[in-house]
1. Work out which structure the value 167 belongs to, where volume of the Cα convex hull per residue in Å³ was derived from one of I, II.
2. Who wins on mean count of other Cβ atoms within 10 Å over residues 93-100 among I, II, i.e. which is largest?
3. For FRET efficiency 1/(1 + (r/R0)^6) of positions 125 and 165 (r between Cβ atoms, R0 = 25 Å, to 0.05), which structure out of I, II has the highest calculated value?
4. When FRET efficiency 1/(1 + (r/R0)^6) of positions 53 and 213 (r between Cβ atoms, R0 = 35 Å, to 0.05) is compared over structures I, II, which one is greatest?
5. Comparing structures I, II by mean count of other Cβ atoms within 10 Å over residues 69-76, which one has the largest value?
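Derivation of every value follows stated rules applied to the coordinates shown; laboratory data play no part. Given the structure is predicted, the values throughout are model-derived calculations rather than measurements. Cβ atoms are built from the backbone, for glycine too; each structure is taken alone.
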Structure I
Amino acid sequence: METRGAQRISIVVSHSSKPNTDYFRTSPVIKGRDAFIVKIPKIPKRVTVEIWNDARGHMNNDPSFRIGKVRLSPIVMPYGISKIDDPKVNSFAAFSDYFAENAGILSARNSIYASPDGRFSIDYKDVIRDAEGEELTTPSRINSRTGVMEIAKKYYMGYTVPGRKAVQWHEYAHIHMNKNPSDEMAADKHSIAMYLCMGNPTIEAFNVWCRIFKNRASDNNVARWDEIRNYIANFHNEMSKRANTIAA
């Protein structure tokens, strides 16, 4: 695309017929020519792409920018996961994709959703509450004894499909990947590794954790945010080096 001067341009890519199902959102400042790269590992048959100038709002034939050609191409990643051999991980990956894709339309009132093989369950709630009935600001948590995940629709409605996947992999990592189930930073890193290796957009990992930490400000979450940013920044280079080593 091309803009006349510096303009903050927003783009949203969403499911064409399923409400509350966005795949990509961003609002960068663009000056001159630039391009949006939208990664959707499992793209539906039709998506809706909305682009507008934040200063001018939604309008037809906005003269402040021009749209070039839209191209579709496969996601190419030398270190991507093309096949999951572990049946348990494969089961969760499929279940996680289904729930993330449909969370915007599923009921969240006394609703428990399970994977087809019964290995994993999500207790979908309007909000998550503590033992005294007080509402919590967390979008999700997992019971280390039962393995049942709790997810709050209040927050999930504002997350993109890939953002939901990142959150679900985080909860999965707590008891299925961590050495210490209570280690938040380890769960952060494990979940991001799984998320990125499956071809999901890097920007949505940043966006969802930024949203979560804004609602739960603390010194610990500031430290986690710094770790996440550094981990993501180094992840692609490190994995590319490993892939090149294996190929050699």
Structure II
Amino acid sequence: MVCLLDCERLKGGTRYDRFPEELVRRVREKEIEIVGGGFDPSLEKIVEIGPDLILVDGPSQQRIALPLKKMGRAVFSLYPRDMDGIRRDFLLLGEILGREEKARRILADVETGLEDFRRKTRGNVKKRVYLQTWPEPMITVGKNSMSQWIVGLAGGINVFGDMPFDSGKISLEWVVQRDPEVLIFVDSRKEFADRIRKLPGWREIDGVKKNHICFVEATYLRHTVQFLDGVKRIHQCLFGTVS
């Protein structure tokens, strides 16, 4: 989100940062240092860059945030889970960077796009969805997650929406019991779907029987003001169309 407001001030990022195009270009030209991934950033690399402010993404990055804070580094957590959170965090980031007006303009465009999407898809019948973010152990998303919010906007009902966490481990038996109409796998491949179709349990699930299986990149589910790209991608999975 920093790059949308003032990309010149971004000095470090992760190997998964692919939006916007200016960020990709700056990484390619070595203007932005890669410090690792979201789960395995290099503390030494971050310290070497010497940023004035370090942004982290919620609970999963607290293990790197805590030692940085102990070093006296300025660390700020951005972890929106819905439109209210996105609006709050993005405006705050705009204030920190001195780009408040630009942040407001971007948010206005996003909210207009979201309202247009809702208007076009209002008549869709919601579908029961299983969203798998990790295969072994099987991990899915719960009611407090941004991913659930995105699935809901796209026209889905998370079959594990009663899970009281952002995400958690589940069993195949639980998936079979909840019998989703659509299965969405994050960063998996077609070979994975071909394999599970032949396995006991999986082949009893409604979505597997009907071959209603989709694959999405994790970038579509990130906590970002560009969430509408993810909503449209999930909608395409559910209904076969792009709105």
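1. I
2. I
3. Structure I comes out on top.
4. Of structures I, II, the maximum of FRET efficiency 1/(1 + (r/R0)^6) of positions 53 and 213 (r between Cβ atoms, R0 = 35 Å, to 0.05) occurs in I.
5. II
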